[in-house]
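Please treat every number below as a calculation from the coordinates, not as lab data. Here the structure is a predicted model, which is why all the values come from computation and not from measurement. Cβ atoms are built from the backbone, for glycine too; each structure is taken alone.
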Structure P
Amino acid sequence: MANKIIDLRSDTVTLPTPAMRQAIAEAELGDDVWREDPTVNRLEAVAAGKLGKEAALLTASGTMSNLVALLTHCQRGAEVLLGDEAHIFHYEVAGAAALGGLGLRTISNDSRGRLHPKDVEEAIRLPDIHHPRTGLVCLENTHNRCGGAVLSEADTEAVAQVARRWGIPVHLDGARIFNAAVALGVPVANLACQADSVAFSLCKGLACPVGSLLCGSSEFIGRARKYRKMVGGGMRQAGIIAAAGLVALDTMVDRLQEDHDNAKLLAEGLAGLPPLRLDPASVQSNMVNLEVEGIPAIEFQGRLGQAGVLATYMGGQRLRLVTHYGIERADIEEAAQRIRAVASVSG
């Protein structure tokens, strides 16, 4: 353990389980562009059922799922409303603008990743020759840059009601929506039902090597399939990806609670430790956000790396630690000890 690198940068660093590797090796395959891969077809049906939607579409990544959703919902020149801390806004290479000709209009996220319905309504464009049309509202659950914060059913419904009054669809970036469902103790479909489309990732807490699912109505997914092809997402014998996804949905959802428990344990172990500032009560899923005081956060990140604890720099004075499959309680206890040691000479 003394020489072990404890990688808490992201749950994207997970490795597939032995059962996933076996399923990949034994997957029944076909050409998915022609809808002939039986393993992909099974995964899409299972995913749609779990999210309470009519259909689903396997994509290469959450970024691809979100881009395809925006292209499918919106015509060029439309404006998309989303939070100023949204993953789509910060981390998806401006694909909506570069490839879709879409404008992004940001609304302030609160500390729990929520959008206030009144702010959403005020941002919707009135019919005017000078204005773009508001084409879509986007939400995120759990919320990455807001510390893995969880949106409740009521949070999503409040925004969706505003959008529906104006005839505007809602897309939910649910990359970690299964984390949200586990944290709230509700069926994942309850968190998706107010959204017209939902994307979730297989390759984060669910520990698959690659993949995401975009879910929605049959008509919506039928149109999205063409946009997936347009952006290079026709993956042919994609059953080798889908096989791991089926294992994940069957075996990896309930264990997400372990990640949440480990995140809370880590936060409690670091609470009140100069030069760090964090509130353990704010940890809702598998992320711990730290504010670093008195020393540049990126410098503190470097010192943690030298001590064998990898964290992500989130800008300003913020660092993020993420628990995931492959990180055990003993790793968390060791990480906390190393971070305390670094903090003792950095405060």
Structure Q
Amino acid sequence: MLFDTPSPGNKITIRDVAKQAGVSISSVSRALSNHPHVSETLRARVREATISLNYQPDFLAHSLRSGSTRSVGFVVGTISNPIMADISASLGKVLASHGYAMMLISSQNEPELDDIYLQFLAHRQVSGIVISTAADGEMQVGGLIQRLGIPTVMLDRQRLPSDHVSAVQSDHRTGMQEATAHLLGQGHRRIAIIGGQEYFDPARERLMGFRVAMQEAGIAIDPSLERSVGMSKLVGYTETLSLMGLPNPPTALIAGGNLILTGVLQALHERKVVVGRDLALIGCDDTELTQLHSPAISVIARDLSLMGETAANLLLDTIQNGDGTTVVLPTHLKVRESSLS
């Protein structure tokens, strides 16, 4: 293909790209905005022309015309949670491939900051939002998300009943049921669980899975072994010390979150409790800690990269079609030495 090079010193415009590709300006605009009805042939011609001309889209001008910045806000409870690295990487990769930039914001697990940052993103005219609300703020920000009307994906949270809201969730109940059944099969009867408060969606589903497995095995549930307090390292630490200080302590423990697990391990270390010998242990989410700990820790695992990809694709679909939906991704138990007798 022969190319007509614009005069040196002139700013490359969309008109130059259209001339180079031999198509209309509107066709270039649709191709660059990833319009669903653009053929791959046309998309390739436009892409070749933009590369040849080193064309840089004027995102500011585009946002002023369209009222959208082609940016997405990703609000997380805390960036210190290692699972967010995998989710964020895959989420950002898919969004970038469709021409969207991602802003990562931490609400420090404060519901009030969720509220403030959602309004900040609305003022920035973002095209969409992915949010993992603070553990105790799921209900507080729901009304604001519905009022803003911005295409939104709830990450591992219950979907709000609005056309512009979608959700990607994990099947926490099945994974926890499988983990509890595994410990029962190893002969344990006093099994403890530490998780978030019951109104928090993932914690509630995990607790339900735990109870179902115990009931199916005909084991009476001891309320003192269910600790529905929070999702932090401190919760894991203090609740483990409390559990191990009981007159009849548990022989097995499930940590309902990877931050909880770090506190659990610290408390067990201080009490000189040997994991896999004195206490069977299962965590949630596979991280470097669970893999490198000695002994390696059994986990209720899920595909975090898939979760990020799914959230991105759901958001893109919600932006284009406005049809909110829910996708539930599977979990499964990875058995390692920490839970084997």
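Highest-scoring entry among P, Q, by percent of Cα pairs over 35 Å apart, is Q. Comparing FRET efficiency 1/(1 + (r/R0)^6) of positions 70 and 278 (r between Cβ atoms, R0 = 41 Å, to 0.05) across structures P, Q, the highest value is found for P.
Ranked by distance in nm of label points 7 Å out along Cα→Cβ at positions 142 and 270, structures P, Q are led by Q, which has the greatest value.
Which structure, out of P, Q, was relative contact order in percent (Cα under 8 Å, 6 or more apart) calculated from, if the result is 25? Structure of origin is P. One of P, Q was used to calculate Rg and Dmax of the Cα atoms in Å, for residues 158-309 alone, giving 19.4, 54; which? Derived from the structure labelled P.
A value of 0.55 for FRET efficiency 1/(1 + (r/R0)^6) of positions 286 and 326 (r between Cβ atoms, R0 = 25 Å, to 0.05), calculated from one of P, Q, originates in structure Q. A value of 47, 36, 29 was computed for Cα extents along the principal axes in Å, for residues 54-229 alone; which of P, Q is the source structure? The correct label is P. If semi-axes √(5λ) of the Cα gyration tensor in Å, for residues 254-317 alone is computed to be 31, 10, 8, which of P, Q is the source? This figure was derived from Q.
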